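What follows is a set of structures for review.
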Structure I
Amino acid sequence: MLGSGDPSRVTELIRDTAAAELLPRFRNLSKDDIREKGPGDVVTVADVAAERRLAAGLAKILPGVPVVGEEAVEADPGLVDLIGRPGEMCWIVDPLDGTANFAAGKEIFAVIVCLVRDAVTVGAWIFDAPRGRMAVAIKGQGVTLDGVPVTGAASAGVPDGFVGYKIRKAFDKQLPASDRQRLGRISTQRCAGVEYLDILSGRAGFSLYRTTKPWDHAAGALMMAEAGGGSLRFDGTPYGAAQPTDAGIISAASLATLVEVRAVFEAIEMPLLAPRP
């Protein structure tokens, strides 16, 4: 998967990056260390420093393989086209998933890295930096959480789930009261990476997002698939890292849970979940 490289080198790089660039700055940012790059979308000096360190380290692990980082894409949007190039590989990096939480001093943030070949995610790493949890998935070889193999099990009873922060209010408003009993507790953490780890650990059954930026979801989608579940777009087709970012995504570590949750939404009309052209 990494050629002559070792997946553990990526794990070590991520841990070292969090220790050097994220944790020392956590709850230690000045106002000048935070800026808004879009409405409700902030970036900090920690994001930039962590992405720089990750990019340099990944270049040593796989020389010549480009890095598509969230912050680099802000400066050069055309970088995302690298994800779908036939016959080529690239890294996808979210140096600080949950930046709003990080900036607010909340211990809900993660580092996400994945490797894509021919637009297919073949390796994935998510590190819950505050808690030290690390998930690693290699396509065809399974997924581990803190070194322990994970096999998703169907939810006992109705499944709890996570819904993206930006659509949470609309979701609550549009979900008919008569269908609420078919789902368990719905919550939002503003950090897709941590939510994917919570699904792997059994804390929740599924997650649902409208926007599917690859640095947020490509790694988690591989982990769900390797655990025995999967990720579907709102139109029912499989999720892919190179697809449009407004196609929606429903993910679960259990195929039974994924089918169950999708059936709930197929049976009702929610404008929020309508496939877009």
Structure II
Amino acid sequence: MKLRNTRALVTGASRGLGKSIAEVLAARGVDVAVVARDAESLNLLAKQLEGKAYPTDLCEPEAVEGLIDRVEADGPIDIVINNAGIDHVGRFHQVSPEQIRNLLQVNLAAPMDICRQVIPRMVQRGRGHIVNVSSMGAISQGPGLTLYGTSKAGLSHFTAGIRGELRGKPVGTTLVQIGEVKTDMIDHIRAFGPARRTIERSIRWRMIPRESLEPVDVSVAIAEAIEHNRRHVILPRNIVPMAKFTEFPRRISELMLTGIDQDND
């Protein structure tokens, strides 16, 4: 899909990777619709990028339920980038029920509901692309990240599922699986001793690079994936073998579905 003169919805856009994605897309001629809870930062970004802000608390299912109607009141959405995410670092048995609900709502339920709302519209219009930002935590579980990794594993599997359902239709999907990105989430994760020690060992064993990913590099890779309809963005390159190994059973499932009519009951 050519990016220029398209319209993209980016969640979690008030800071970090989401903000960088919105900036990269806007620089390529995309009309950005930015979504986040922080209305002040979001409105400032929208003004800078000549886009439009839609302050939304993705923790609230009711707010997510009407999001696509709100955004499409100002024009159709060609691209959805489900980037918003929250983490909880620590031992799972110390997590509260509210923390479980909120994290799964933002990281998994909200992206699923956004896709549910937007897919029929994209199919009807004959164009669209969905990007779901997952994590290395969906591939290899680390200490203190049980809840976060579970949510991202669910998002990865969900993306594979809708990719199968959209096969042969004019809507592309991209699953983004990334390691550490230079955002404030890194400091939060590394403050937990077992997680920090695991990261240090992974660096020594050269499983991950010493330097974290720059948000702009990930954002450019996402933009190029949309333009070339790539199913996967995997960064850093060190994690490609693990990601491909995890993806292999899903690819086999896709081959099994070849030629099967999925539109008629």
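Laboratory data are not the source of any read-out in this text; all were calculated from the coordinates shown. The structure displayed is predicted, hence computed values, not measured ones. Cβ atoms are built from the backbone, for glycine too; each structure is taken alone.
Compute FRET efficiency 1/(1 + (r/R0)^6) of positions 146 and 226 (r between Cβ atoms, R0 = 35 Å, to 0.05) for each of I, II and report the one that scores greatest.
Structure I gives the largest value of FRET efficiency 1/(1 + (r/R0)^6) of positions 146 and 226 (r between Cβ atoms, R0 = 35 Å, to 0.05) among I, II.
With FRET efficiency 1/(1 + (r/R0)^6) of positions 122 and 178 (r between Cβ atoms, R0 = 41 Å, to 0.05) derived from the coordinates and found to be 0.95, which of I, II does the value describe?
Computing FRET efficiency 1/(1 + (r/R0)^6) of positions 122 and 178 (r between Cβ atoms, R0 = 41 Å, to 0.05) on every structure in I, II gives 0.95 only for II.
Out of I, II, which structure matches -8500 when helix-only ellipticity at 222 nm (-39500 (n - 2.57) for each DSSP H run of 4 or more, over all residues; to 500) is calculated?
I
With distance in nm of label points 7 Å out along Cα→Cβ at positions 106 and 234 derived from the coordinates and found to be 2.3, which of I, II does the value describe?
Label of the originating structure: I.
When mean count of other Cβ atoms within 10 Å over residues 138-145 is calculated for each of the structures I, II, which structure yields the highest value?
II
Which one of I, II has distance in nm of label points 7 Å out along Cα→Cβ at positions 50 and 250, as calculated from the coordinates, equal to 3.0?
The correct label is I.
A value of 21.1 was computed for mean count of other Cβ atoms within 10 Å over residues 74-81; which of I, II is the source structure?
So the calculation was done on II.
From which structure (I, II) was relative contact order in percent (Cα under 8 Å, 6 or more apart) calculated, if the value obtained is 19?
Structure II accounts for this read-out.
Out of I, II, which structure matches 43, 32, 13 when Cα extents along the principal axes in Å, for residues 10-89 alone is calculated?
I
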